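Below you'll find a set of structures to go through.
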Structure P
Amino acid sequence: MTQIALITGGGSGIGRACAVTLAQAGFQIIVTGRRSAQLNETLDLAGGGTAIAADITDPKEVDALYTRISADHGRLDVLFNNAGNNVAAAPIGDIPPEDFLQVINVNLFGAFLAARGAFNLMRAQDPQGGRIINNGSISAAVPRPGSAPYTASKHAITGLTRTISLDGRPYNIACGQIDIGNAASEMTAKMSGGVPQADLSIKAEPVMDVQHVADAVLHMSNLPLSANVQFMTVMATAMPFIGRG
């Protein structure tokens with residue numbers, strides 16, 4: 001039976017790379033995000049699939065997304081809960097409250113809504129079960145300077161992952177998290193020009209090909225539901241994560 005996979009934030013970067021890789025491995029992919037044109041570009045690269053534009057922070061749009069998946073496919077086997085955003089770095093005292101809420105709304109509330117919808121579909125389908133993979137971050141473990149909104153959101157994702165893992169056990173729903181460090185994408189384009197370090201110096205950081213992330217997500221997705229990668233860190237080998245601070 002063909003596995004059905006939903007990728008949020010599937011129109012660019014990590015989401016796009018993972019969608020293409022899953023499709024090439026035989027998954028039937030569904031990509032969602034706010035921008036239809038970019039979602040369709042992903043499908044062109046993947047050689048097919050379904051694009052459903054939705055605002056992951058809108059409960060009604062997320063409910064409609066899962067209603068359509070259920071109607072069109074009858075089930076969902078994998079959710080890659082990937083959509084996220086960020087704001088300009090600043091010390092916590094200089095961060096406008098609306099910036100904090102903007103990041104939390106997408107990175108945490110949106111992730112909750114996507115996971116909630118997947119959980120309910122996976123719990124109701126026959127055979128029961130599925131896999132949720134949350135996109136954490138290196139920031140789910142340690143912060144960068146000036147990153148209170150993003151770091152708070154990603155620390156919270158770790159708690160969400162652990163809770164879903166427990167809640168999912170009676171229903172054969174596995175949940176894991178991939179923490180990604182310096183994958184080449186729009187968000188890491190500035191790394192080569194230098195970014196703030198823990199000692200407040202500015203240094204260039206290495207990045208890795210985003211395909212390594214996609215390969216890791218594929219590995220997690222291919223596991224039987226009797227096995228789970230609870231947490232995985234995949235990162236540019238020489239980035240300063242291990243020695244931060």
Structure Q
Amino acid sequence: MNASGKKIAVVTGAGSGIGRSVALELAAAGWSLALAGRRAEPLQRTAEEAGGADVLCVPADVSVPGDVDGLYAAVRERFGRLDLLFNNAGTFGPGGVPVEELGYEDWRRVVDVNLTGAFLCAQGAFRMMKEQDPQGGRIINNGSISAHVPRPHSIAYTATKHAVTGLTKSLSLDGRRYGIACGQVDIGNAATDMTARMQSGILQADGSMAAEPVMSAADVARTIRHMAELPLDANVQFATIMATAMPYIGRG
């Protein structure tokens with residue numbers, strides 16, 4: 001906690017979707033927030049929706065090391081410590097592109113954001129949590145149902161989300177001695193701009209097109225808050241939250 005007694009969280013990808021929902025849930029619970037994202041305007045809208053919460057907006061591209069360094073420098077200057085990183089920023093990349101047609105630059109961008117960006121943000125949080133007094137904190141990585149099973153034509157996204165699971169496990173192991181807990185939430189079909197196409201029809205494993213059920217992003221946010229507010233001697237290592245009737249169990 002900072003001098004005011006509030007816990008401090010960094011939320012990446014906080015300008016929309018899951019990131020915005022989690023930021024608002026934490027703000028309502030009394031957390032102070034550092035909101036990170038590529039564009040200032042969406043971050044400011046999230047901050048405004050957070051009402052009177054103590055919010056710092058930091059425009060940053062998580063795939064750029066200097067931007068990430070600047071994010072944590074701003075957090076250190078404003079709050080003095082860090083209790084939570086919700087490592088959420090990500091991109092699906094070009095949708096529906098077969099593996100043989102996926103361009104190198106498209107592959108690279110997904111890897112840079114989803115994997116390298118997640119690493120850079122986790123590394124920055126780890127350093128801060130290790131050095132602060134009292135020591136420790138929590139990192140929650142946003143995985144995906146695709147960390148378990150792929151969708152058709154999603155090789156870059158799926159590969160990076162499988163890699164995030166390895167990142168989570170390594171951080172969890174390496175953080176033990178410093179009181180740093182790390183867990184992962186795997187989300188399926190939360191209603192956001194990224195999943196809007198699910199409701200109109202999306203390619204299935206058998207080659208058919210089908211609309212898929214979605215769930216409220218607010219339910220994801222409540223799950224993240226529960227994980228975040230556990231004492232550091234307890235950890236949700238992996239949590240899966242999904243639209244009940246979506247094709248996951250027996251996806252194909």
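Read-outs: derived from the displayed coordinates by stated rules, not from any lab. Quick caveat: nothing in here was measured; it's all calculated off a predicted structure. Cβ atoms are built from the backbone, for glycine too; each structure is taken alone.
Brief remarks follow.
- Structure (P, Q) behind the derived value 20.5 of mean count of other Cβ atoms within 10 Å over residues 104-111: P
- When distance in nm of label points 7 Å out along Cα→Cβ at positions 56 and 88 is computed for each of P, Q, the largest belongs to: P
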